[in-house]
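Each structure below is given as structure tokens.
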Structure P
Amino acid sequence: MKFVLLTQCYPPELGGAQVFLSSLAVELRRRGHDICVVTALPNYPTGRVFNGYRGRFLVRETIDEIPVIRTWVRPAQSARLVPRLTSYLTFCLTSFAAWFWIGRPDVVFVDSPPLFLGLTARCMSWLKRCCWILNVSDLWPDAIAELDMIRPKFLLRMAEFLERYLYASSDMICAVTHGIKQILIERKGLPEYKVSLLPIGVDTDLFRPMPADRLFALQHGLQDKVIFLLAGTLGYAQGLSVVIEAADLLRDRADIVIVLLGDGPERSRLKAESERRGLTGVKFFDGAPLREMPRWWSITRAGLVTLKDQPINEGARPSRTFPALASGVPVVFAGRGEMAGMLTSAGAGIVIPPEDPRALADAVLHFADNPIEAGRMGQRGRQLCERELCWSAIVETWLNDVTKLQRKTRRPTLRTALNR
């Protein structure tokens, strides 16, 4: 089959969605499918178009032997509604320029959020006479409603109308977690046959248990430290203030260092607050290339993953959790719901309530003082990834679901979609 992946974010940007989509593309190509990616000029999370791409409207390149077509976008890092909407809408419009280069696909696969990009996919599928699949990695507009990011209520109602239209018009909807799938069926009223599970996986060949890279620790001034790593975008949904408050409670433990690795809209505020409190046990580093991340995990006692205390997060599986587990590193997870249940069942980490600094500090102390137990939990996390979260198994199951879905809905198969 020929797939077009339509997404606003893609490597060389760093982030969970970028890793998810590039891993999916690579695995589909490995299985002999034809893949083309349509995405925006890279700008996330800094809000500035990367060097080498500035001043250009359209760029064609190849990444991992996959053709990538990039179109202009007005970047935005601000949490304010208007700049973000402007960024989303500009790419929705400019991405149509890729129409001339994508050929005749069998499937247009679009990642949401942003929800608006579903309109572009819908139009592309109509023009190219092919199927289109909407991948729901976060429930919009539910999530932004809970974060109170849309104040004019008529805008929220418009977003809900758009959501219903896209769900109804898509050929297939994918959910990245069981929780999202359940909400789509039970709360959104979608037929079960139309919803497939496409969970976030991990590259178990890249991320694997490794001996501690002592030279790497020395290069970063972290030698002889017990390191706890929070890697990924430093955004609003993670409730990251709890990390600074927990570090304040741990200020008497000079051997413990919490590393925040990445960029994002909350980084400057968190760094300023850490400096104001005089916390020497918190270090900030720029986001690392994916190939460098195994070296970070090799020197880490436990990974940290936090979420805000909101109902919408109970169905989440934060993608930053899985590289740690695949690397044989246990996780301290501050949250509830699906991810908490997965870690507890596997015995691969410590689950604590969200936004509880004392509980986070206690969990860090526990792993700092019990390295053998941390190692055992890390082994169980690795086993979980090998058993359930490797990309080859995930994509194989998903492709089987695509075939079954087409049969149940009596739609043309994807291979004959072009003849409709």
Structure Q
Amino acid sequence: MKLLIVGGGGREHALAWRVRREVPDAVLVAAPGNPGIAALGAACHAIRADDVPALVSLAAMERVDLVIVGPEIPLALGLVDACRQRGIAAFGPTAAAAQLETSKAFAKQLMHAANVPTARATMHTDVVSAMAAVRALGAPVVVKASGLAAGKGVVVATTLEEAEHAVRDMLDGDAFGDAGHEVLVEECMTGEELSLFVLTDGTRVVALPAAQDHKRIGEGDTGPNTGGMGAYCPADGGDPAFTPRADGSMAPGIAHVMTTIVEPVLAAMRARGTPFTGLLYCGLMLTPTGPRVVEFNCRFGDPETQAVLPALGDDVRLLDAMLAIGRGDALPEMHITATRATVTTVVAAAGYPTGVRTGDAITLPTVGDDTIVFHAGTRLADDGTLVTAGGRVLAVTAIGDTLDDAQRVSREVAAAVRFDGAQHRRDIGWRALARDARAS
């Protein structure tokens, strides 16, 4: 079996790692890939993830059995559409279906029409109307760029002044380019967030175990938002309804999300003639009135993927599901649970997230069998030295019998990574661990 993995970050390294674990003799091709993916025996091609014609040509030339699309940009540009036109199986949604992520305005309007629980919001293209909406809601209030902003186009403003600054930055200051030319002004929901991955063929669904991302740069969830500084799995957000069942059956909270959120959204997409297939990422807020949608993504999340995939048992055949979906077949019956706890700690570059320095030499520590160092922003210099090449450089995932065990090892290994200006959080999973400490 030959597979093409599109992308070159930590998520794609985790996908390659999982595929290699499930099908050791699979032939892996990556574009552009990274040094970690290459170390798994993948042939990496220097093709950008947004170069759709070149990617389709590569898939055709290599006669791959499946294209697995990691990032959102090639999905938004129609890579899956282009593959299907050439008779190439591809895992992911069409460009039309990817609007669930590429346009927060589209997603919000669809949720409102389908009675899916989410925050109240209004859409704006000018500062005057946006600020009127901010004042009507009052602080705290959320300001979001409608388009793709690499996970950074969200400001939770605690004051009206902060909200006005965010609105002007996006609409007048071009802070996020085209992505911020339309903004959402949204009520601020309270509660803990969960990330839930759902595999779907457009109708049938299979949920993966929930994870919790840590967006803020600083410990205790302080400082500016980032693309994600770490994640852990499984997570329940402190709600017993989401706690994994001892018998392996679906937690009632996740079953509730399937019936009140996922299935209505999929039905609405089918009714529009744009069925969603692939991986639907549900960003949820567990509010006092129940789970509500923060956002949808149209692909595996990063860094949650680096935590979720290693938590799955060796009997799980994720690739079988992706192949069926990519070929247009029915999603096979399966139930996926986490067999152990995982914690992923992101090691970021100097200056991240406001400004990033690259080119610093990296020294990696030796790790045990239950620890994986996923490459997220690395490259090999001309002399073969591994150097930093992005904001989030590495993602250290530790697998343990308990969350506490996994966090300790992940934190220790992350601290042993060496490059100038390296920074990481030491508290991934802190809310769950604090609850465990109180319970004991």
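Taken together, the values in this text are just the output of simple stated rules run on the coordinates, not laboratory data. Fair warning: this is a prediction, and the values are worked out from it, not measured in the lab. Cβ atoms are built from the backbone, for glycine too; each structure is taken alone.
Descriptive notes on the structure:
- Source structure (of P, Q) for FRET efficiency 1/(1 + (r/R0)^6) of positions 233 and 361 (r between Cβ atoms, R0 = 25 Å, to 0.05), computed value 0.60: P
- Test item: helix-only ellipticity at 222 nm (-39500 (n - 2.57) for each DSSP H run of 4 or more, over all residues; to 500) calculated as -8500, pick one of P, Q: Q
- Among P, Q, which structure scores highest (criterion: FRET efficiency 1/(1 + (r/R0)^6) of positions 1 and 17 (r between Cβ atoms, R0 = 25 Å, to 0.05)): Q
- For distance in nm of label points 7 Å out along Cα→Cβ at positions 9 and 193 computed as 3.5, the structure of P, Q it came from: P
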